[in-house]
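Pasting the structures here.
Since every read-out is calculated from the coordinates, none of them should be taken as a lab result. A quick note: this is a predicted structure, and the numbers were derived from the prediction, not measured.
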Structure P
Amino acid sequence: MEANTPRRFISKPLLTVCIVHYRKLPQLQKTVECLLKNTRVEHKIRILNQGYEGDGIREYLEELDRKKDVEVIFNKENVGCSPGRNVLTRNIHTPFIMSLDDDIYVNKNWDEPVFELFHKNNNVGAIGFSLYRPTGEFWMTGGRYIHVRGNTISTNRPHINPEKNRDLDFVLVDDVSAGAMVYRRELSDIITWNPGYFIGFEDLEKGLHLKESQWKCFVSIQSKFVHDKVSEKKDYTEYNKSRRNYHAYRRSYLHFLKRNHCRWDLKRHIFYKYICLLPNPILQNIAYLLLKVKN
């Protein structure tokens, strides 16, 4: 299907899972496999392919598209995460929407405690998840606290290790990661996935809006989603080259500044506004490491 003509879903399923895909066919296959195997609530899957046609991806996606509860949208180019999610989340009529990266694998019965919390608390708007590495090592909680002082923003994550906090099911946060989150459809006016962003800053803007709203956000601590982080793998050179596009990061940051009238803390502000202008990606990578910028 063309990207501007997504099908309308009926409202009977509880959840629509939205996945933006680019150049990671083995990971996408496992993401979809885990979803179909481990999700108990009635759901639909909607996938946007970002213009990539190699490695048998079209054949796989066309086969998926023939399934009753899967829809595939083919984009002509890689427009970025936020524009892609903007396309995927149009005309959804299920009560809940899930944003899921194409390299994150859900665990068995992940949805049961999540929807139990939603149904018991009408003011819970979004829920994120604990993320693990493929080795089984805990990586991070998919949520953060947002601090705004004047026109400056800083963030930090909860210092919680699920292996040491087995009696803790959920933790309250200001924002949850867009890579793996479930949110109510009513939040679509807050979580807009503005197409002016390439990657990253749409997530921060979403967090600001959630913090300012009446909705509460939680991270499911005992859910163990695996993040197969291919950005750390050398054999994904083309994917990483397109993802670490510093000029696109800068454009996204300037778009964020214009829309929200506030900036990152000084270190990150200098990096995104000025250092991302450097023409040489090697120099940008060196500056990234020296400043210890965490995207």
Structure Q
Amino acid sequence: MTMRKLTAFIIILFLVFKVSIAQNMGEIEVNRDFTATLNFSDDVLLTMTGNNPQIGIENDIPKYKYYGIFQSGAAVIVRGNDPNAPKTSITVKLITGKIWYGVLKYGDNAKIYYDFSEQDTKSEKIQVKQLKDSLEVEVGKARLAERLNFLMNRSQEYYDLAVAANKMTFQVTNIMNDDKNTYLKIAIINDTGSDYEIDNIIFKYVEGKKKGFKKGDARIEERLNPAIEPNNESKIIKGYSTGVLGYVIPLFTVGSQGSLFIQIIEKNGTRNPLIEIEAKTMLKVNKL
């Protein structure tokens, strides 16, 4: 999905979300002596109940068997008409599209005022913030994917960042940076007749003169979690074929004595090559 399409999708999703917020009022208990006034943040468009048959009209106002319902402006007033009234649902839709739902019951509760106006505002703000946070994550991922796709379509730039073993070649062919991330294109050339399936790829920044992954080999080691990595299907390189994989990892910030180590772990196998890319290369890669 391009950034333009993603932006359009976000706008539509946000508008749909804004008019589809549904919130729970809980139980509303009423009787003949105590009505309940339900107050909302916006005018009420529609009030519906479940098991509450209409039995007539009086002064142009519908009369109901179990629960009397009257709405005006941003308020709905409910009265219990029958001690034998069953519990039933109540749904209130506001002119803004927001929906409140709950349960009506006949009982002795003397609570006569339910104010949902402030709860409505707070809940909406929380949900809108959650949506915005989620959308920011999606926009960020889309931006990374777009930049990684740009890298994946570039011609090979590096030929010496490679390890060959057992008729297979593992090489990093392209590297680019933005302000926060390092983008990598990795090619695996399988000249054997069997499939090579990747279980995991370990990325690690190591700062110090010594090399390797063994404990105590280096002064400072930082294991990296890729922000974007290929799907599982892409991690199977068929016999006599070449697989190309793209990864996004945190920006290389190690000093001039450091290196990026990439170890490819074979699933159910022992072909686990280790590629080292020294700082002299990492500190000179092109920027996106």
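The maximum of relative contact order in percent (Cα under 8 Å, 6 or more apart) over structures P, Q, that is, the highest value, falls on P. Among candidates P, Q, the computation of semi-axes √(5λ) of the Cα gyration tensor in Å that gave 27, 24, 19 used structure P.
Have a look at P, Q and say which one yields 0.97 for Rg/Rh (Cα atoms, Kirkwood Rh), for residues 49-96 alone, as calculated. This figure was derived from Q.
Supply the structure label, taken from P, Q, corresponding to helix-only ellipticity at 222 nm (-39500 (n - 2.57) for each DSSP H run of 4 or more, over all residues; to 500) with the calculated value -9500. Derived from P, not from the others.
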